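So, here's a batch of structures to check.
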Structure P
Amino acid sequence: MGYPASQAAPRNGAPAKIALRLMATTDVHMHILPFDYGRQMPSLTTGLARTASLIRAARAEAANALLFDNGDFLHGTALGDEIVKRVMAGGPSPRGRHPIITAMKYIGVDAVTLGNHDFDHGVEFLGHVLTEAPFQVVTSNLSLTPVPEYSAARPAPATQPFALLDRDLVDEAGQVHPVRIGVLGLLPPGTVTGLDDTPFRADIRGIVETAHEMVPQLHALGADIVVALAHSGIGPAENAPELENALIPLAAVPGIDAIIGGHAHQVFPEPTRDWPVAVDPEAGTIYGTPVVVPGFWGSHLGVIDLDLQRAAGAGWSVQRAKVETRPITALDPQTGALRSTVEPDKGILRLLKRLHHQSVTRMQQPMGKAHRSISSHFAAVAPVSAVDIVHRAQAWWAARLMAGSALASLPILSSSAPFTAGGLPGPSYYTNIAPGLITAADIADLYPFPNTLCALRLTGAELFDWLERAASVFNTIAPHGGDQPLMSSSTPLYGFETVAGCDYRIDLAAPPRYTPQGDLQTPSAHRVRDVAIAGRPVQANDSIVLLTNSYRFNGGAKYPLPKGNRTIVDCSTPVREIVCEYLSACGPYESEPWAQWRFAPVEGAGALFLSAPQSDLGEPPPSDSITPLELRADGFQLYRLALDAAVSY
């Protein structure tokens, strides 16, 4: 019996072998161009235009290649904000496709999944963007349920629960074989915001539970291999309900041949990090399943090379896998400075040239003035101006909204976090605004997300729990233990909420109540002490108003929320706009931080933390207890905070 030309029989009875390359990007966040709109300067470390050059080279190396994007592509830069402002104001939308869809088409994306931030501007805007997508959009664990009070029918995003990509692949002998690749797309539960005042609610099922259910279905539908696009990071080893970073238990699901991860802005494989036991950072596998997590903002291209084999009469199976990430930048071994490894793709630069110039012009518009510098360099250890300006703006806005109401007499506390504060983006990623004009670019730098303001009525006990969650980002510091790391390198500082309007101390010698990811671990733990408002200790049954943002209100970072409807203000105004109006009405900004949190003394101990090099600081450290130590090879400066006496600021 003969074989069709597309299903050539293995020669000499030997099994057919195919080399298939899977390429991936994730968490691009509209960083299409290699330009930092917050600092109004070219960027070496970001930009899909640079990643596109890596994609072109990687595709040329392989006879068979597929390209995926793993979500969070739609929001994150002034370029994206420019388009949203036009559409939201009822103005003309961009001709044809949204620029990110145009860029993805240009680089040859085969399928994508969505990330939680792709919903930040609502379902209708997302649906408008995806209508023009020439590739498949897969969301396997998402259901969008119409809200009854919206009577008019509205369009939902054009997504599907799975994809079956039929491709003709060439084997090592030059013969062509049809191969069906099944694709899942998995969102992190409890993280989707942007659906308030929209006609839909999002129901996101568990990542691992969905995979257990759907992987057998894909194989039953003829999938030869299954690829999971999981907008989720490497986190706990054990599965749990609504687990956000679920790549480890996901990799144990039978029948998955490769996983693309993201969401947590990690890079994997990464041998220098301390990963859980199931993770093999050298091989790039978890429980033996190949996994790649290609950074964020276009910083890396993820590559998984699969060697497929099919014996006569049998299906295709993965025999070997090789996993790597290819960065767009590298440290110069001679100088230690960052240098680009690739030039940006000129085609993408041409596609977005006009919109780029419009965005640059808009970001140069003045929003207010400051008589002092505004920075986030020491946000891990002290109240800082970059968070203070948000604290003050939120409180000013809420006080106006609540004026004359029965709630106006309650204490108003304002919670916010440092969003631009080092971490994986590198030692230059800190807010550092000089005195003088504050531009739209500066506002986007210190508050890069489109979160809106929410006000909650809390009890004193619920405030204590909120503060305990915030304090969980820090390690436990042992008395008489000498110098110890303040935080794990895998814990982002943007998870650290500080609250202005009350005084409190954080006792680092006490165990945390929550994990750094926000999971309750020791309910009886108390490391937040002496919480007081205007000198009066807060009691468990006191009533207060807590201001936060829509991301936290919708479960972001698992901050504890009160049961029942305790929303006082659910404002549709973005916090960035509130900051701009505050500066216009109350500026120029020249205040010392309103927040009054401190670390309690820990005898015989010091806390080590990272920040920008001392030479890059716009002002001296906020305390004499902070001492600069060595400058590291990665560009960060190591600092020491003395804890064996009360820290004064």
Structure Q
Amino acid sequence: MNYIKKSLALGVITLITTWHVNAQQAAPAPYGALPSADQVSWQKLGYYMFIHFGPNTFTDKEWGDGKESPMVFNPTDLDARQWAKTAKDAGMKAIIITAKHHDGFCLWPSKYSTHTVRESPWKGGKGDVLKDLSEACKEYGLKFGVYLSPWDQNHPSYGTPEYNDIFAKTLEEVLTNYGDIYEMWFDGANGEGPNGKKQVYDWPLFRSVVYKHQPHAVIFSDIGPGARWIGNESGFAGETNWSTLNTDGFGMGKDAPKQAILNSGDENGKYWIPGEVDVSIRPGWFYSPDTDNKVKTLSQLLGIYYTSVGRNANLLLNVPVSRTGKIHPTDSTRLMELRAVVDATFKTNLAKEKTVLINTTRAPQLTDGNYDTYWGAEGNAKKAVLTLDLGTKTKLNRLLLQEYIPLGQRVRSFEVAYWNGQKYLALVKQSTIGYKRILAFPTIATNKLRITLEANAAPVLSEIQVYLAPEMLDVPVINGTKEGIVSIKTNSPDPIVTYTLDGSEPNMKSMRYNQPFELTKGGTVKAKAFINNGKDFSDVVIADFDLSTADWKVLHASESKKESQINRAFDGNGRTSWEANPAGSTGIYEIAIDMGKEMEIAGFTYTPANNGNTGGTVTKYNFYVSRNGKDWDRILTDKVFGNINNNPVKQQVMFPSKKQARFIKLESLAVIGADQSGMKINEIGVIVK
């Protein structure tokens, strides 16, 4: 049956059907949890910008402690119009800004805080970042959203009954002074305030303030109710991704559903809470000059696009503003490169107005390019076979499918096969579709695709589209050993690979890679692949290496878990880890290492285990150095790896000053999941620059 949706307002779907076969056939009944009109509009945005900006930008921290002076916030050339123009040119539809992060600093002159732009030297204390950005978004046709963390490490009332009312008033201040807010982004982090106390957040109060003043705003949090965290900050939704979730009995932060559930949703979940993928274009969320050469490559960003927008989620890509108050040129350049590839990929829909048959019935709505028309299977049929006839043999490597979500998410699995002239060959088998599913595969040539659907109720599809994406040269892969030997490989045929060690961008005149080379003192390697005499080239790939650990030995350490070898903590192999035997809820463990000779070191690195389980990841620690292995100098005390639970990437920590040492010791004071996991280390290293 073919149907066309005529109106969608206030969450009530009005359906007017167009009959092509059987005039007695009713439109499909809604199934399961359904999105509101505002959630459908939100899903259609697809891709938008996150901006982290505040004191952390100037202090080189991911999580400030609220003790920083507001005087550190002093951008020299803040230009919110540049942010908005960058987002618009990148194809983004909105901007969300960290109006208040965990340090409590407000990017507007809040009357409920003394830790704001008013107390900063920027614009003589007369500035208002939210005003500038909301006006810029309006000028460039972008929607405007705000992030406000209830955790406040500066406010003296945090941890008291009065604070919830103060935060509610702070919310009201933001929600009533800057126009329409399309998304209210709540972070579930809940730590101690300046008085050493934690706050019991009044989430019902906070949400009521949002809906009172911004009734159409989608509220994001671990459990929605408008949109949910996807369970990681690495840039991917699950291959199975339901927009429905069971949240009864769950809360925010540590009380949220398991990350694996957030990543995939709940089949037949009670509430419609679609996923949003938040990820940063850099290793950290806030700007640091140390990451200017670590902006994600085009290939990485394109992969993130397919594992977020292409997996039934929206993509919130963080682009941190620099200390000048502008988006860094490297970041904006990469955004434009991504848009160029996405535009080129989805410019020509090769299935537009082509024939789709279900048995002998045509379904023109599936190839008309209009999301608001759709086809629905007849009766209670939960399985359907659709054939897309392209007419002539056509090259393609992308398939885009869309369910009509105002009637619910239904498809639980599907298979795609293509006609080779004699028979159908299997192309791909996957699970959910949802609002949008994009499949990427090696280029094929065919005149027919067969799509077999299995659903929990009669499937309802809006679009079938196919594309031929431009093929990209594979980026080189850089590997290193604990002996400090670096090798570079690429899967592309016969490329020229060049590299640099001085931080500059590789070109055809740079050092040509022919064989593995030594980098025993550590450093940064940048590599690039070229073909066609340099006319075509890959992204630049970057790898940081610590000092060679070939001569390292363990001096002493906490007891190893059975079958876990201690030398895996510094074996240079990113696929192996060391785990201490769980010692209870204290989370206190240590590892002391003899580096073989005395040297001057400037800092250390810690890489958590990367097996998808964050249990055992160190969150709080002390770090020591020694020249004789007996007398220890504690360099860092009660330090925290900010946000490592959600973003478990390599941590680089600089000492206040360089130290002479032969021995180092990491002492963990807290690990994630201490009741079940001992301290885990993928790699530990030192920085000698």
Structure R
Amino acid sequence: MRASSSGARRAFTTNSPALFDLKGNRRMRFSIGIDVGGTFTDLSVLDHEAVNDQLKIFKALSTLPDPAVGVFDVLDSAARSLAISVEALLSQTGFLGLGSTVATNVMVEGRGAKVALIATEGFRDSLAIRRGIRQDVWDIGKPHPTELVPRWLRFTLAERIGASGEVIKAPCPADVERLVDDIEAAGVEAVAVCLYNSYLNDTHEAAVAQALRRRLPEIFISVSSELMPVIGEYERTSTAVVNAYVGPKTVHYLRRLCEGLTGRGLPCEPLIMQSNGGLVNVAMLSTAPVRAVLSGPAAGASAALGWAETSNNDNVVFFDMGGTSIDILVTQNKKVGSKAVTDIEGYHMAVPSIDIRTIGTGGGTIARIDKGGLLRVGPDSAGSTPGPVSYRKGGQLPTVTDANLVLGRLGIDTFLSGSMVLDIEGARAAIDARLATPLGIGLEQAALSVVHIANNNMANSLTILAAESGLDLRDYTLVAAGGASGLHVSAVCRMLGMAGIYVPRQASVACSVGMMQSDVLQDQVISVIRPLGEVDIDGLQNAVEDIVARSREQLTRTGLPEDRQSAEAVAELRYVGQVWSIPVPVALPVTCASLAAAAEIFHAQHQELYHHQHPDGPLELVSLQVNSIGKLTKLEWPRREGFSDAAAGPHKNRTAWFEWSRTPVEIDVWKGDDLVPGQTIAGPAVIEEATTSILLDRGDTATVDGFGNYAIKQSKKGSAA
């Protein structure tokens, strides 16, 4: 069964003067962003030739185990809405950005490649020891995740690079060949190579990699010094192993999908979203698929920054709630946080990524009675298959979506623009049999309890995030994204006392829209680890120039002209004797003056983070990250124009349940397409958009802004839903 939305036919305009694609040719008709999520595959398409540059949004159910099917399902939906074929749509597309969850799914489901590891003699078990890292330092009884490489597939090589990069012992070529023989006999699909101190001198790793690629050309090879040459033997090992683990399936999927898109007429090269929030082509990603582990959610960073601007808020919490989980990121002073090391399922990766927190609560999150007789919500999800009971796809367990449907907050026949009629009787029966009857409470009370617990789970997670990050949530606006967030942000915002709520009209496809707001980005790291006053500035600048030159060649091959290419640098600095460093920008070229300016920034940031600084204290330069950027033509956020001044009234009425009323409440249901800038709607009410619904509780007031988005204020007398 195919489920997808029809396009929203609103008069959006971009006011963008750019008429050319990234190759400098006259812009083709369409720009497309696609985000493959755990439950839905989202697509945004900008029609440059339509009146006012119409932006349309579409959703289709994600398809497992082959997500490519869902991609072509949503493309088919978009093509039908435009009254053209998929081939005609793709052949007229000048930009296609893609976010993929394949690497993430491989990690979560534990179905990656059979991997061998080559380590320095004496370091066979570093992967298992994990440098003592625990997810919860107080829970010493909780076992570590199972190593992605079993011990019998961890091979060692007699070699050593010293602490200053000098060769202490060179590997014997015969030993290397014997290792390759053993690995070939083991029948692995991928090999990870991480030798001690290779971040300072990669000659030994390069020799091993060369032998592997010569003898075993069909096997995926992951080399730590090629991925991220940074200090931290465990982190580099883990990164190389994860890269090898996800590599074969991720690269195969991306290549096959891109070949399928090209085969059906796409004239441009698809660009894949990386965890760092930048786009890259498949060729650049093929040796480092670990960089795409947070592919889809990372596009939310660009969307968050754009909506922070349209809402006139520098500080926002981006709250992307889909069918499976919630991805949260924070913008402070128009900047999104990043981190050098991230983890998935307890496995660490030393690759730059957007600082995203994930909560296991979504529309498809399952509610059940636990062994103690208590109601639990999550973290497991029904996903897209079988999905919530109301999807009519075989789901038997009640979910958050089913509860919202029973409570009258979600329309039966308006879901995905009416393309999927929800089964309310099935949802009622599941909640009654599995929750209400065992708990001895009424049906609606059980549904309210499911939503209440889900809301509290979200609020508690945000509270922890704020405490860990030193944020005062009263100074932040909650930006709703994802198809499910609109029904929950009112309650969450009220629980936390946040400054307000902003719900973009394209909230349900935030990450696919974010694709069209992003740039091509390559990052490479130069390890230094020297006192700042002893840095070889000329040598460092030469290394930077070498990286920039190589990146320019790659960006040019991608089709980006030189006038759209630039480079930036970020230094990891710390006081001598410290373990942790702080990233600060460094102006290029690298000079004494630019490093001195970076030092001043470091002192100020150290003061802000830790409430003390030592201006006369000696600094150490740990590394320099060089970001090569290819600027793409951006989507300007659409303004709502060309509508009548006459404000429409409610589309219809229906009854809904709230915690503050013992009886159902008659509420207005508004159609988003009918609303005009400046129009104000008071809760309790529901606003139905093409692919999402927005709940206004008692005391909430939503105002439509000039972009057609909803700015929601809450009175102190209101009540959490």
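Derivation of every value follows stated rules applied to the coordinates shown; laboratory data play no part. Nothing here was measured: the structure is a model prediction, and the numbers come from that model. Cβ atoms are built from the backbone, for glycine too; each structure is taken alone.
Each of P, Q, R could give helix-only ellipticity at 222 nm (-39500 (n - 2.57) for each DSSP H run of 4 or more, over all residues; to 500), but the derived value -9000 comes from R. Of the structures labelled P, Q, R, which one yields 22.9 when mean count of other Cβ atoms within 10 Å over residues 70-77 is computed from its coordinates? Computing mean count of other Cβ atoms within 10 Å over residues 70-77 on every structure in P, Q, R gives 22.9 only for R.
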